[in-house]
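In what follows, structures are represented as structure tokens.
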Structure 1
Amino acid sequence: MDSRDIERIVRWAVDSDLKTFAEDAYGITGTAYDRTDDYIMGKFKQMQSNFIMWIAGLDGKNRARLARNITFNETEKGE
């Protein structure tokens, strides 16, 4: 991990809206997003207010998805 990785994580956390958050961290897309419940909203608020506790609580599958999506999104932007 280097400073670019940290910058990507910070940019993602600051720039993500609820939809991006649900997709990137939990894989919730399409019609499933339309049914986003209080659980995801609570996790989104936790990510915004206590990032370390939120990310520490992610299971391995969601953590791997998030890492992949943060990296993929930055690659797509031509970084």
Structure 2
Amino acid sequence: MDITLIFLIASACLCVALAVFADPLFDGSNEMTRKLGFHRLADFRNRVRKPLVPVARIVLVLTAILIIVLTLRLTR
């Protein structure tokens, strides 16, 4: 296999993994924001969480699908 194909497949897997673990990653980054002293920013992020996380998941899954389709077309 070509290194480019391996990189593209790994990128698609990374997108899927980020989509699966979006909630814990969001919580962890918000906690880190609070520890750094940006409490108002963390509060803002909590307010926009409900509409933001599902959209981010959809975009990540669509990106993974696009990468896989382009990888399959590249191998032809």
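Each value in this text was obtained by applying a stated rule to the coordinates, not by laboratory testing. For clarity, every value in this text was computed on a predicted model and none was experimentally measured. Cβ atoms are built from the backbone, for glycine too; each structure is taken alone.
If helix-only ellipticity at 222 nm (-39500 (n - 2.57) for each DSSP H run of 4 or more, over all residues; to 500) comes out at -23500 when worked out from the coordinates, which of 1, 2 was used?
Label of the source structure: 1.
Out of 1, 2, which has the highest value for relative contact order in percent (Cα under 8 Å, 6 or more apart)?
Looking at the calculated values, the largest one is 2.
Taking 2.6 as the value of distance in nm of label points 7 Å out along Cα→Cβ at positions 11 and 27 derived from one of the structures shown (1, 2), identify that structure.
1
Figure out for me which of the structures 1, 2 the number 14.1 belongs to, where Kirkwood radius over Cα pairs in Å was derived from the coordinates.
Going label by label, the one that fits is 2.
Comparing structures 1, 2 by distance in nm of label points 7 Å out along Cα→Cβ at positions 19 and 67, which one has the largest value?
1
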